[in-house]
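Read through the structures below before going on.
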Structure 1
Amino acid sequence: MSARAPDPPGEHLPDAEAALAALADRMRSGVAHDAAFVGIYSGGAWLADRLAKLLPGNHPVGHLDVSFYRDDYAKKGLKAGARRSALPFDVAGSRIVLIDDVLYTGRSTRAAINELFDYGRPASIELAVLVDRGGRELPIEPAYTGARVACARTLNIVLTRGDDGRLALSVEPAGA
């Protein structure tokens, strides 16, 4: 009996639009009707915009670029295409849902929380992610998850957005 060839990387990734629908369903019953949605650039920003339209309530939307807040900034420097953070609401006292595309080590989430506190002290922060791939290095756990996926440390899960606005997940070698 011959050994089965391994599956190609990314073959078992969920459909991003289906994961977004699952995430919205999970958030629908738990998110406060006045919670602000803050997306981490770039995938989390796309998701925050979409979720604000899908979920009932009044959800102001903001976006964060956590580049300057990452603990590896001194080593890696600023990524090309850095954007300006924009929070068009008062963070102090707000209930915030922090939204990211892929949760891995937790470092981007930690950086986003640090940045949020520079704008004021929120009443609460919940985390929503499209994909939780495990591998946490920090004690961070999402309140809402669209899908859970096992992925080798040598690969990154990447969210892209097509010209038509549809989201797609793929994998690429880590460090690419």
Structure 2
Amino acid sequence: MSEGRLREHQAVACALTALMGEEGWRVTHCDGKPQLQSVSGARLPLSISHHSSARNTTAAVAVWEAGEHHGIDLVDTADLRIPRIAERFMSPREQTQWAQTKPWVWAAKEAMFKGHGPNLDFRSDLSVDSMTWEADGGQLVGTVRGAQWRGACAQVPNSSLGVVWSSPSTQDLG
């Protein structure tokens, strides 16, 4: 395993141990999606995201109740590659509407995909319809294959790193 992959695995392990408050959990996969097996043996939906820079590796993890479909994603809001590939993941309407917030649209669609994929087209099956901001966080509303999706987002203080996650009150899209 490369040094970068090892750092990613270590960051995820630290985040999961902090979230669970204990060690002894395991990450397994079902139909290509990660799930968390707790010490008690319960299997819960799990979403994982990590971001690496030259100096740091950061991980975000989220666990929801069994049967819920949610996702989380980290994004470098200063990543110059995102505007260059926007036409691959944004509809023409979104490119116009969200011209200044493309990294947030990317992260929202990644969170949607993690919760409701695979077999979703980022441009036609996933949509970001509104974003509202207060201070360093906000609310997102979109659709996954026409069904409403709700999420939240926050800027990590003193960095260009942002996080987007499915809102726990999100309607289950199945």
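All of the numbers you see were taken from the coordinates with simple rules; none came from a lab. Please read all numbers here as calculations on a predicted model, not as lab measurements. Cβ atoms are built from the backbone, for glycine too; each structure is taken alone.
If FRET efficiency 1/(1 + (r/R0)^6) of positions 37 and 109 (r between Cβ atoms, R0 = 30 Å, to 0.05) is calculated from each of 1, 2, which structure is the one that comes out at 0.60?
The value was obtained from structure 2.
When mean projected area of the Cα convex hull in nm² is compared over structures 1, 2, which one is greatest?
With respect to mean projected area of the Cα convex hull in nm², the highest-scoring structure among 1, 2 is 1.
Assuming 17 is relative contact order in percent (Cα under 8 Å, 6 or more apart) as calculated from a single structure, say which of 1, 2 it is.
Only structure 2 yields this read-out.
Ranked by volume of the Cα convex hull per residue in Å³, for residues 61-164 alone, which of 1, 2 sits at the highest value?
Once volume of the Cα convex hull per residue in Å³, for residues 61-164 alone is tallied for 1, 2, the winner is 1.
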